[in-house]
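Read the figures in this text as sums done on the coordinates, not as results from a lab. As the structure is a prediction and not an experimental result, all values here were calculated from the model. Cβ atoms are built from the backbone, for glycine too; each structure is taken alone.
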Structure I
Amino acid sequence: MKTIIDEYGSIILCVIAGTAVLAFLGVLLSAAARFGTAFFDSISCALC
């Protein structure tokens with residue numbers, strides 16, 4: 001008989017890894033959005 005970990009261990013690991021990757025991408029996107037808007041504002045202010 002297989003244990004629950006043998007059956008679902010890899011699936012759980014994949015779910016955890018996917019969640020971590022999505023969270024990391026979300027943080028990167030929010031940081032890039034903040035930096036991008038600040039960068040764009042500074043450029044538009046310099047052009048004015």
Structure II
Amino acid sequence: MDTRNNELLETVDLKTLGFSESAKAHHTAVEPDGSFWYVSLISAGK
């Protein structure tokens with residue numbers, strides 16, 4: 001996510017990473033400089 005332009009740059013396909021189809025982003029946190037994003041999943045089955 002480019003927060004300056006509010007533009008989606010890339011998506012992550014959770015299913016290809018071994019998560020179930022029902023896995024959804026639940027909570028997110030972002031480093032102040034935007035360098036890293038952290039996401040917890042709900043209904044991930046892991």
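From which structure (I, II) was helix-only ellipticity at 222 nm (-39500 (n - 2.57) for each DSSP H run of 4 or more, over all residues; to 500) calculated, if the value obtained is -34000?
Source structure for this number: I.
From which structure (I, II) was Kirkwood radius over Cα pairs in Å calculated, if the value obtained is 13.8? Only structure I yields this read-out.
Work out which structure the value 0.10 belongs to, where FRET efficiency 1/(1 + (r/R0)^6) of positions 2 and 26 (r between Cβ atoms, R0 = 25 Å, to 0.05) was derived from one of I, II. Label of the originating structure: I.
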